[in-house]
Every structure is written in structure tokens, then in C-alpha cells.
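So, here's a batch of structures to check.
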Structure I
Amino acid sequence: MEVVNPIKNIRHISMMKKELKMYSSRDYCFFVLGINTGLRINVLLQLETKQVIDEEKKILAFIDIDGQKIYMNDKVKAALAFHLHQNDHLKDQYLFQSPKSGTPITRQHAYRVIHETARKVGIDYQIGTHTLRKTFGYHAYIKGIAISLIQERYHHATPAETLRYIGIDDTFQKIDVNL
């Protein structure tokens, strides 16, 4: 299995969002949800529309995944609104559904979408479906979220394991942005 990296460069993230949004609301929403929630690929792919909206079709502030409350920030809500507006037929279906089969897109398809888009925007390092989860953790850490909270989200045994996973090594220096 190939080790993949988080997308550390905000410009690359913005370029990927722009590229994905031009071609597919589903793939755009998938990417935004992945980098903003840190959910595992298998959980993302199994999400159903009814898990993210209420009876009045309003996007929920939190979703419940196996008893864990996952916050839906404004970027996620906007991406979901865009995707659901483009695909009104997804009411009782999978959020990231294949139009051919009616089942969720496969991990392989998700990988191809992420990998090909990364290459289009000039990312030349290893990218895969875990990149979304790692990107979430990396940017949460950079913004000052305690490593213990990120560790808890990932169910890792130690902070060191989480730091390695999100691409933080011994040479990394966190800059205090509150100067």
C-alpha cells in the first residue's frame, strides 16, 4: 500500500475545489466533505442524503456517525447545498451515488477523481483517498486544534502516531499566528 500525503498548500486545495466544481457537484462535495470532516473513505461513500438534511431539506449542523457528532462547517454546508441543488433526485439515496448503478461510487472511482484532479492542478506528490482525511488533520493541527482531539477523531493510540499520519515530523515548527 502506497503512503499518501495531506494537501498542505491552501492554493492547491482551492484549485482542486475549483476544478472539481466545474465538472461534478458530486465529486466537489465529496472532496469538500472529506477535507473538512476527516471521515474515513468507507464512511463518506456510504453517506445517505437523509443523514445530512432534515425533514425540511435543511442541511444539518452536525451529523451522527456511529455515535460521534461530526460538525458541518459553512464550507461543507455550501458544498452540500450546491450538490443537492444540482441533484434534487437524491432525496432517499446515497449522497455520492453512481448514476449508472444507483450505488455509492467505488473507492477506486474516488481515488481516480482525487488523483487525476491533483495532477491537473500541479500536485506531484502521492495522493489518494486517505489524502482527504490527512488534509483535515494537518490543517486542524496548523489552526491550533489540540493533537489529542485529532488523535481521538482518528482513533490513534498515541499523539506521535497522529503527527506522523498527518505529515508532521521533527523538523516542523508551528508558527504562532496570534502575534
Structure II
Amino acid sequence: MSADLDSARLDELAEGIRICERCPLHLGRRHAVPGEGGFRLHCLLVGEAPGQREDEVGRPFIGRTGAFLDRFLVPFGLSRDDFFITSSVKCRPPGNRAPKPLEMDICREAWLLPQIQALKPRLVVLMGNAPIRSLLGVRTPMNELHGKLRQHSGLSMLPTYHPTAAMRFPAVRRLAEADWETIRTLLRP
């Protein structure tokens, strides 16, 4: 991890996330999912919400979508250890529904923004609609946002499709691949 990374603060946040009861999502969780990663490229990946497998284990992107993400990154010369990976909300929404605005607002203020402050990422990759709404505050259609670098709140952010969408739809996968070419270029030293 980065020398300027505040590891102690990240650990403190992870402990707080694991016991958080600030929104109703905690009522149905088995494990909160703080996030993890080697952060070698000083890049933060933000997904939407933990799924069933993530809730069972307390780690991000370890289910079917996580396995797809791992394979998806290989042709770009990347691996999950290059990133810190987290989600817009840290607990699984019931039935894998999209996180509600209030849930995202609470989690963003209590956990996601403090994680970003501790990480000081060069780039934040917003994977899906929930992190785009949470961190950019827009509801612009993905086809207008994806792959375009945006500066917001002093951060470089790049919206792209969620890995689940890329896994399910070949046309989305091709668009996501183009986005990841851009991401790889942005992360070059």
C-alpha cells in the first residue's frame, strides 16, 4: 500500500463499518463489507452493494461477479491487488435490490468519504449507477457517462459499467473493455 495511505484510519473505519447500525441495512446483514485491496496503483474501485456471497464472508467482489472481475482485469495487465475495492453501501440490501438514496447518503458520509480521505486515490472508478449517484450526485444515463474522466470534489473519477452488467451483456462488455483501456492509460506512472 501507499506510503501516504492512512492504514490505521482505514483499519479504524473497517471496524466501525463491521458494527454500524446507522441505516436499516444492518438489520439483514450477516457481515458488513468494508473493502480491501493492495492499492498498488492508488486507485479505488467503488461497486454498488455487497451480494449474497460477500455478505456471507465480509469481503468485496468474491462471488460470481468477483470471479468475472478477476478474469476481466487480466487482459489489461491488472489484478484486484492493484486496487482498493469497496461499495457504495457496506451491507447487502434485501433481495439484492439497488441501495436506496438514504442508505447511500448515510454510508457515503459515515464511511465512503472517510475511506477516500484515508486512501487519497489518484483515480476513483465508479462501477455502476449506485456509486455514480452517490459520489457524483447525478442520474445521467450510463451511456452518456461511461469512460469519461470527471473531476468532482477534488477527485478524478471515471464512471463505468458494473461488472455484473459486463458479465451478462456482450455489448456492455465491449463498452466496459474500452473504459478499462482508458483506466489503464490513466494509471500508467
One of I, II was used to calculate mean count of other Cβ atoms within 10 Å over residues 40-47, yielding 17.9; that structure is I
If you work out relative contact order in percent (Cα under 8 Å, 6 or more apart) for I, II, which one comes out largest?
-> I
For the read-out mean count of other Cβ atoms within 10 Å over residues 56-63, a value of 19.6 was computed from one structure; give its label from I, II.
-> II
Read-out helix-only ellipticity at 222 nm (-39500 (n - 2.57) for each DSSP H run of 4 or more, over all residues; to 500), computed value -10500, structure in I, II = II
Using Cα Rg over 2.2 N^0.38 Å as the calculated read-out, with 0.94 as its value, let me know the right label among I, II.
-> II
For mean count of other Cβ atoms within 10 Å over residues 24-31, structure among I, II ranking highest is I
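Bear in mind these aren't lab numbers, they're just calculated from the coordinates by the rules spelled out. Here the structure is a predicted model, which means the values were calculated and not measured. Cβ atoms are built from the backbone, for glycine too; each structure is taken alone.
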